[in-house]
1. Suppose FRET efficiency 1/(1 + (r/R0)^6) of positions 232 and 568 (r between Cβ atoms, R0 = 35 Å, to 0.05) works out to 0.95; of I, II, which structure was it derived from?
2. Given a value of 3.3 for distance in nm of label points 7 Å out along Cα→Cβ at positions 152 and 608, point me to the structure among I, II it was derived from.
3. If you work out distance in nm of label points 7 Å out along Cα→Cβ at positions 200 and 512 for I, II, which one comes out largest?
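Read-outs throughout are calculated quantities, based only on the coordinates presented, and are distinct from any laboratory measurement. All figures in this text were calculated on a predicted structure; none of them were measured in a lab. Cβ atoms are built from the backbone, for glycine too; each structure is taken alone.
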Structure I
Amino acid sequence: MLLALAIALATASSAEPADTAPAKGDAALHGDEQDIVVTGQRAAKADVASYGATASSTATKLPLSQRETPQSISVITRAQLDDFALHDINAALATTTGVNVEQVETDRTYYSSRGFDIVNFQVDGIGLPFAYGVQNGAIDLAPYESIEVLRGANGLLSSTGNPSATVNFVHKMPGRTLEASASAQYGSYDDFRLDGDLSLPLTASGSVRARIVGAYLDSKSYLDFYHVKRPVLYGVVQADLTPTTTITAGYQYQNNRTHGSMWGALPLYYVDGAPTDYPRSATTSTPWSHWNFKDQQIFGNVTQQLAGDWTLKISAYRHTVDEDDALFYVYGTPDRDTGEGLHSYPGAFRGPTRELTLDAYISGSVPLLGRRHEVVLGVNRGAARVKEYSSYPSDLNQPLPGNSAFDGSYPYPDFPAFDLSADFHTRREAVYGLVRLHLGDAWKVMLGGNVTHATSSGYSYGVASAYDRTRALPFAGATYDLSSHLTVYASYAKIFNPQTQIGTDEHILPPIEGDNIEAGLKGSWLDGKLYASAALFRARQNNAAEAGAFVDGQQLYTTIDATSEGIEFDLGGTIAPGLQASGGYTLLRIRNPQGEDVRTYVPRHTVRLNLTWRPAPLPAVSLGAAVSYQGRIYRDQDATTPGGSEIFTRQGGYAIVDVMARYDLGQHVSVMVNLKNLTNHKYITSLYWDQAYYGAPREALFTLGFTL
């Protein structure tokens, strides 16, 4: 019914006399801004060598510029990914304004923005939140053209709201001409990688076209025993069936296989409360530990141009993950002199996850009071089935004498037959809509929202994973152009997100609820090649999951109510001829209703700055530097010394500096060197849990690249 109504609106709008319909690209209705009504394009489009994006639809499904969107958006372009050898999502998000990568183990990662966990990863604008609120395995970025990070709530289109951020992966799409590239990389710790990318027309006109991308990673590590192999394959075909109908179908495969994987990490303090200090290579893993994830995606969409400027798009996204693990966990508090006090907890796991997301929406414009106003109406349905099989040997909780927890000597256990520990099925259905009103040449107002019905059935480690909830989530936003370069904006959104984590009371956590408000100033210069923004934000989140005790192989959680407030600056694009930049600064505070600081493992100050320079006198040379700074963090370990003093783990503020240099040997060949952690700073990866490990020391990567 919703789509039928929208089609009727589109048909009615097309009946308007021809002389009253503005021509496409007519800027008269929008002052000196050109309205973007192109449909069917990728969610983010950027110049090949640019750090700036010209359009993003993650927030609204309208292809608006960052300046036109009343929320904070950063776009990590393919140029930046290539320049700094950012091959996986952890490396990429660590360079992004306001995002913290909480790598608590080698193959399991949490992310946060504006003080709260990021749980929404989307692919081409659709997808479901993480099953357990955490990303398992590394996501290779070879198949993607760019990464969009929408900070703040995205309940309008994602069926659930979250006040942190939504990360949208934008797939590479084929072009109408032949293009090809390849690269070979070798670096520290026998880091070997191959990449290939081929886009070609399958018909003379390019009406049918294809793209295939492949990558292979084989890398050891600075961590003892750790070794990763990761083949990646991606293929997509796109066809213009008629001048108004385009279909796209694609498949993606990634098999992330690791050995020496860490389940849990290093103890952070001794019995007497003093902080531990291990070599950076230290691990609690063993050579036989492995943590394998096979990830597959099948996706397709149909884009149909309707009457006037209306477009109908129907998308389907199938995502499967198969897990195969044998892991070794170490817990306890060591004695400073003897090392005694640590115990073993090995476990083996298998688990299939199956997700299917369907989305259909119609967008276009309708005339009212002499102006045209954009409308989006859509429906979304997502379903996920998660199973996990576990096996624990009979000799759990064995003491580990001396330093045997770190030497990999623990033998491979005799794992018994697997038991089904978790089996739950979640569904989310939503109807959403948005209208963007052009109240004047400079004044735009967005009103919209969705109604979401979320259900779950089944169990996880003996706890019922059952809920049935319906919520209406409103959204409002406004932009006002102060000049041809500056826009002031504000937005408000409600938050609702069911959770699957298990609480320390052995019940599923209640849903996250709250709201998000932000306001700020955005600007664009150099014909849109440079974008910058400044934002004030406040996010209120109740029932946020907080990692608690680890009991019988299961991470348990508590909940907190918290409010995050702060300011944020962001920029991206060309700041001078030959000089590209991206990055920003975030300052925040996170407090509970009593006014106390909470989530103290989240840095209150972060700075991200990525720069590359191609000097005009030396056009074959590119130089770059990336700086990532975070302020001090600490964690209350909820433990005391024998004398009764509370134990805290602290880490001071620090900066990681990466540099790069590339030289074009000719039109088709280039060589590049990247140095990561140039100052060789020793730091803890995260204090999200009461265990952690050390980040990578200085590393060098050498890349030989080819382009057709």
Structure II
Amino acid sequence: MIWCCFNDRYSFGLGNLLKVNNGSKRYHYLYLLITLFCAQTIYATNIVGHVYTLNENGHKIPLPEANVYCANNKAITQSDEQGKFILNIDNQVELSLIASFAGYSSDTILVSNPQVDVPEFVLKQGRSLGHITVTANKQNPILSKISVLKTETINKTGLAKLACCTLAESFENSATVTVGFTDAISGAKQVQLLGLSGIYTQLQSENIPTLRGLASTYGWSYIPGSWLESIQISKGASSVVNGYESVAGQINLEYKKPNNTEPLFVNLYANQFGCYEGNITASAQVAKNLWTGLLVSGTLDKNAHDYNGDGFWDMPKTELINVYNRWFYLNPNGIQSRTGIKFLYEDRQGGHHNQHTTSSGSGGHYLTNIENKDFTVENKTGFPVGDKDGQSIGIINSLTHYEQNSAFGQKTFDGTQNSYYSNILFSSLSDNLSNKYTVGGSFTYDNFKTQYQDLLSFNLVPLTPLNRTEVVPGLFGEYTYSHHENFTLVVGVRADYNSKYGWLYTHRANVKYNISDNIILRGSVGKGYRAPNVIADNIGILASSRKLYLDGIAGLNIESAWNSSGNLTFYIPIWDKRKVTLSLDYFHTEFQNQAIVDIERNSNSVYFYNLKGRSFADVLQADLSVTPFTGFDIFAAFRYNKTQITYSDGTKQYLVEKPLTSRYRGLLNLSYATKFKKWVFDFTTQLNGPSRIPCLNGYNSEIKESPVFPIFFAQVTRNTKRIDIYGC
């Protein structure tokens, strides 16, 4: 039962969601080949310039997001927050450049020597011509043509396509990311990317690593969709700048900016089952160069839901308050600083509501109680250095305190995480702008104090502390080589010393080659690491009566894997200057080590041990999107997974299909918007393939699979000037 709405200023609505229900050497060779593959260059020129406007004192200040284009060809770009732009054009003797911005008079500059001249635009505010509204229908998801990585962007239009109240529910239109529940007792959401659990995907908040460690268990449900400006999904090997923890890919969240969002946005939800939710975002300019924003979210769901009559709540009762205060400082000399303070409190209660049924050995009905607290302070500051264009220093700092206290009947799991992350990086461009490099250092501190206890009479486990401290200093470097827009190569390396696991070396490379204007080839290879938190990562196992053999946890090594990929994207012309976008992906992830959580050796126990044998995931995916006529978008996708894992009982090894991983998934989204988007109609259907059900009586038990099942979503939106109403 989900509902969500978006609007420029205010939103309100009620709705119901309807559902029907080996070896690593080859990677070194591949990495070396990509690094050396730099053969084709096209003679081109990058023009660097600036766009300014005048303040009330007549002084020049940067004008960000101004459009700059060349009248001689189709080259176009935008200025950044310092007013700087880089325009890539074929060499010509004389060029006519035009800069424009809404509300300002356009300006034209003649560039006689593109390799030397540095154009500088000063746009003046134009005469007011009254209120004009220009609307455009942007497809979703958006596949970047510029990015070297295979990157999909879910923008505001995509976030509004479905009733997506939280981040976990924002991917129903994505064939790349799959969302599900770990169990009905805790209500924790789990995502999968490239056939792997979401714990292998690095989640970032505006390029700051977030929801790490204990926070990743429930964190996907803590970020309201109405707080977000966009979501970028990068599959496969990614940048080394933000650490080594990306194995399957990265998901980056862009929040609403205090200096570039509506003054007030209200999003309310209520349903017939007694669930109430509210999301508010507000922003204001408090000084000449200072803005602030306040994001607030709350959930109150205190009614019991048991529609299958089994005596257990279908979902836990929930109380949640989430507050995020943001500050943005922009100095005309180029200094920018973003600061955020987050606070979260959540209480979940679930389990049995039939007092006549007792849990084993408890003498009362089975209940669960989960309490989570989070406090985070973060800052990101950047400033230009020297007289060279494109040269800057960035500093990132983040401090997190997270508490988790949970009781599943007679089992308890409590933990505290204190983490500090710092990253300092220096970026610079070469004189001809075809080469860019970023170097820097990072420091990560993680302190986990957790404890587990099982008081069931036949499982009696005393209070067991599971503490861990990691101190990780690191150095990194990333080099980007590009010529014109046809070929780009990004190579990155980093070395980190982990106080628990020793030296960790990370190599990654990404390449993009435009075979033609309508065909793009991408490839990548890279390594990633992740320290396991096996109980928090698999919180659903606490909802069973199984005994956890904790001796294996102390001997778990850091998880590591190589990821390699290839992608072909076609832009196929059809009619009326429209194009069909077809994307074909292949991704392969091969683990060198993985923390195995073995629930299949027998039905009474859970074992933890390091991987002995192979564990891999192969993913084939095809996406197709087209706008056959104005206002009507079609997006279709199909993904096939082959994910296998090796179990070991100490004497033999068993390579089996990973349980609870859908073998394939199909998706179709149809969206139609009337003129001026007064009415918007969305329909989405998913076809989820079978997945292997875990064996309960040993590895050689009879294989059982879940059935194939579809899910349907439908939404009708009525947009007005101030209020949007959604029916789902």
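1. Numbers: I: 0.60; II: 0.95.
The read-out was computed on structure II.
2. II
3. I
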